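Every number here is computed from the coordinates shown, using simple stated rules; none is lab data. Model, not experiment: these values are computed from the prediction. Cβ atoms are built from the backbone, for glycine too; each structure is taken alone.
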Structure 1
Amino acid sequence: MIDQLPLERLAFWVGKRPDAVWLSQPVNGQWHEFSWRTVDHQARCLATALRSLGCEPGDRVALLAKNCAEWFIADLAIMLAGLVSVPLYPLQTAESIDYVLRHSQCKAIFLGKLDEPERLAEGIPAGVARIAMPYPTLPADHHWANLLAEHGPLQTAHSQTPDELLSILYTSGTTGQPKGVMLTPRAFAYAASQALTELHISPQDQYFSYLPLSHAAERFLVQMNALFSGARVAFAESLETFAADLKHVRPTVFFSVPRLWTRFQQGVLEKLPQAKLERLLRIPLLGSLVARKIRQGLGLDRARILVSGAAAIPPALLLWYERIGLTICEGYGMTENFAYGTFNRPGQVRFGSVGRPMPGNQLRIDDTGEILFRSDTLMQGYYLDPEKSAEVLRDGWLHTGDQGHVDADGYLKITGRVKDLFKTSKGKYVAPVPIEVEIAKNLWVEQVCLMGSNLDQPLALIELTPAAREQNRERLAEELEATRQQLNVTLLPHEQISHFLLVRDAWTVDNGCMTPTMKIRRNVLEAKFADELGKLERGQPVYWQ
């Protein structure tokens, strides 16, 4: 059951707390605050503007911007006008943007803060009306301030229904072209309303929004949860000000992804090496003072809910954070169920698992070990792709493509992707994810990809941390080789790793090795390093590219 849809919830807060601050946006180091009344007024003016540009109910409007208050306002304007939002990743390539805009048949696009806007210019087809948010961005036909000045607020807002099309969220495309996931107001409202109750989120909570809002997890965990709970949201101004902005905001609820949790850890260890940190933490009283200072330095001293998602996080990293008083709750979901899957609730965390199903979410494991979900948050299907829709949605169940098992207490553990399994030349299958998690326990490892299709033994591609690249190569190789040998003792013969191949270049979105949601593209990495495999020598298990 859902009591209110997103626009009804906006109206609720505008009526109940019109002058309370909802959004806080830093601009040139100064914080600007937006009340519920201001957000509603600006969104209604922009809704009128969209209608005047020829957008009719059901038309698609894209959003291409880094997180900011105006992203929230533009999204609400699209809803108020009865249009369908199509969020784009700020790190997407121009080719991918062009594909999504044409595939979804977008009429207009909101453009905001982007790191390299000129790189994306060719991605916007002619005929798509460009609206610039009040930041340096791509050339635009219309500008935020002008539209607010020229158009009055929309008096009769669109009346949402539970099962209309609200937004098309395109997947990050790990194996091919992105797929357009069609989501409804029911999915948004159900996920948020259930999460508030389950996690006790209230207007007193504080969010910090910086992960792409085009990703289902940020849209659900931050934007929708804040809309439904009335909690405040603050944004980062830039990458350069990120740490200072986070310390200024001191969120009570904080969401990040494994790669960034690793980066935060590395930042601490650069100032306080691991051996010294461990010694200090073992000293009563002093240890707790050191841990508190680290939490304050990160800006997480008020955080009561810390979330990790989007990819597997090494249990060793979770244990490291727990030692300094930060318990990270790992969760699991997909764009196809609006990231509403399983979650380790605070106080009920089981490391190595992704938690138990959220309320109203049915989970089962089929005969092949695949994870299936059923809830009110499931997508309607993939836009213009009935075949793939029918393949993934069967008998009311979402077939995730992930494999896992559920323990006696209902906690789900993911063992890998069905498609990630590979067969060695010996005819044996290997699941890479559990092995990668073990390799990533080594603090010198930034990212890892296990490969071995048609090879005698698997090998691991490793991207080193920035700190590791500055270490003595010989000593580093010895430490990594010790990790390889220790791990091999625990693996089955056909799983044992022959080599660690240390890659020269970082894996990024720009070079195609990562998706915009920071997942590795296995097929790209396997093709990229295929030639290197012939250079590996039996007596040199740790090889530098």
Structure 2
Amino acid sequence: MFRRFMAFLFLFVAVNALWHCARRGSPSGGPKDISPPTLLRTEPDSMTTNFKASRIRLYFDEFIKLQDIQDQLIVSPPLKYQPEIKPQGGASKYVEFKFKDTLKENTTYTLNFGQSVQDNNEGNPSSFLTYVFSTGDYIDSLELSGAVRDAYKKKADEFISVMLYEIDTAYTDSTIFKKPPNYITNTLDSTVIFNLRNLKEGNYTLFALKDEAKNNVFDQNVDKIAFLQDTISLPTDSTYVLTLFKEVPNYSAVVPSFAAKNKIIFGFYGSLKDVSIAPITNLPDTVRTKILRDGDKDSLNYWLTPFEMDSIVFKVTNETLKVVDTFTVKSRKVGIDSLRLNPNQRGSLSFNEPFYIEANTPLTEIDTTKITMVDQDSLAIPYTAKLDTLENRVDLDFSIEPNQNYRMNFLPGAITDFFGETNDTLDYGLSTQSYADFGNLTFNLEEATYPVIVQLTDEQGKVFQEIIATEPQAFEFNNIEPATYLVRVIFDSNGNGKWDTGDYLEKRQPERISYYPDRIEIRANWEKIETFTIAD
């Protein structure tokens, strides 16, 4: 009996041990995988000459996935047709690339996968993986490098295409509008540095594009461009800096449409200077019209008193360019825009910003007898009110004092618009802080060329204050809200008081801008002095 018990006990222990050994469970931990996928081999081999394959495969030591392949993959020279790429939406131990193009003869091709090839579990990228082959007898080996900067912003955009065109008998200044380049690379999302590799000897022009359509040609209406003035002769040891800017588009009119029963929007590309709009359709004598620019947008609002009609035919004329367009605007079921008034400041009043009241419909009249302003002691405050018909607003000018409360009252009928509508009673309460709640900055420039425009901005480039100077001076920015700021210096070479962009066909670079290298922290009740020595 004892022996039978011991035999049973031994069997139980053995089975239990085997069961525990066979149990499946999650690992208890371990170091996180930070290793990128390793490329094992390629079919055909990279650096192949006399390449004739229609398919390429890259094999890895683990399962991989493709991330943002459309943005990350750069093929140089560009292909006319989008290749077929696998895997898409899944995992695989290889990347397959099928050509749909007929490849050029005697040409070296480079496929740069950027950081699109990642391991399937942790997403570790196989950074800047490249595959090179030649349809000729040898691999071109020359290189060109440089950097891209933005003409206006402190930080350049991501995914900038850098393009090299060979100067041959077919090349003209308009080629970039029509044909992809001979070579291309991309800054991707990690750096402003670019490197063009596997180039052949010759003379080239160098461009950069923020290529919104990803079609490898320049679309002036939407793309930023940078260009080098001089021809590049390869081989070269020089490095190049490209300055990216958005051109003022060439003039063109967009098909207008009714936005409201009393408003038609006419959109444009380019300058609106010397543009006129006139109806060809005979309008009833009772119909009144008015044209206003829509804020800082590239459009004009055509206001009209509503009437019953099916359509109106308009003639849009650019007097300077002698361009005439004809448009038919069909009526549609839309509401009507009624007068709405909004102050540009509410609550706390700025010492550095004017106070005004904007309107959504055209303003025609103000009655100052129906406007009153008092301080916290109910004493009347002297002010002037002016109707700005270009900006479509009422400007109010009065002395702004610290630690003060103001109350502004508009009785009905104080403001009248183009359609005869007037305001209801409006009452605005405004207050100011103490000067001690703000900081002051004195900014000095050394070795600068004048005239200049010095701007105090935030990280996104919004301008809080600016000072224009035609000769050396101390730039004093007062009553600044506590925050961190940037200082932008515009070298206003034509002296028109604003920054001017460039133009590729006119071979004109944008006006130069320099940023003070450090962020400037402004604290309450601080006086700060900074000096900026301008580099050549």
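I have 14.1 for mean count of other Cβ atoms within 10 Å over residues 334-341, calculated from one of the structures 1, 2. Which structure is it?
2
Determine which structure produced the value 19.1 for Kirkwood radius over Cα pairs in Å, for residues 166-413 alone, calculated from the coordinates; the candidates are 1, 2.
1
To which of 1, 2 does the computed value 3.9 (distance in nm of label points 7 Å out along Cα→Cβ at positions 198 and 510) belong?
Details: 1: 3.9; 2: 3.3.
Structure 1 accounts for this read-out.
To which of 1, 2 does the computed value 55, 42, 33 (Cα extents along the principal axes in Å, for residues 326-485 alone) belong?
On the way: 1: 55, 42, 33; 2: 59, 57, 26.
This figure was derived from 1.
Identify the structure, out of 1, 2, from whose coordinates Cα extents along the principal axes in Å was calculated to give 74, 58, 49.
Computing Cα extents along the principal axes in Å on every structure in 1, 2 gives 74, 58, 49 only for 1.
Match the computed value 0.05 of FRET efficiency 1/(1 + (r/R0)^6) of positions 238 and 254 (r between Cβ atoms, R0 = 25 Å, to 0.05) to one of the structures 1, 2, and report its label. Don't jump to the answer; show the numbers that get you there.
On the way: 1: 0.85; 2: 0.05.
Only one of 1, 2 returns 0.05 for FRET efficiency 1/(1 + (r/R0)^6) of positions 238 and 254 (r between Cβ atoms, R0 = 25 Å, to 0.05), namely 2.
Tell me which of 1, 2 gives -1500 when you compute helix-only ellipticity at 222 nm (-39500 (n - 2.57) for each DSSP H run of 4 or more, over all residues; to 500). Could you put the intermediate results ahead of the total?
Values: 1: -9500; 2: -1500.
Considering all the candidates, the number was obtained from 2.
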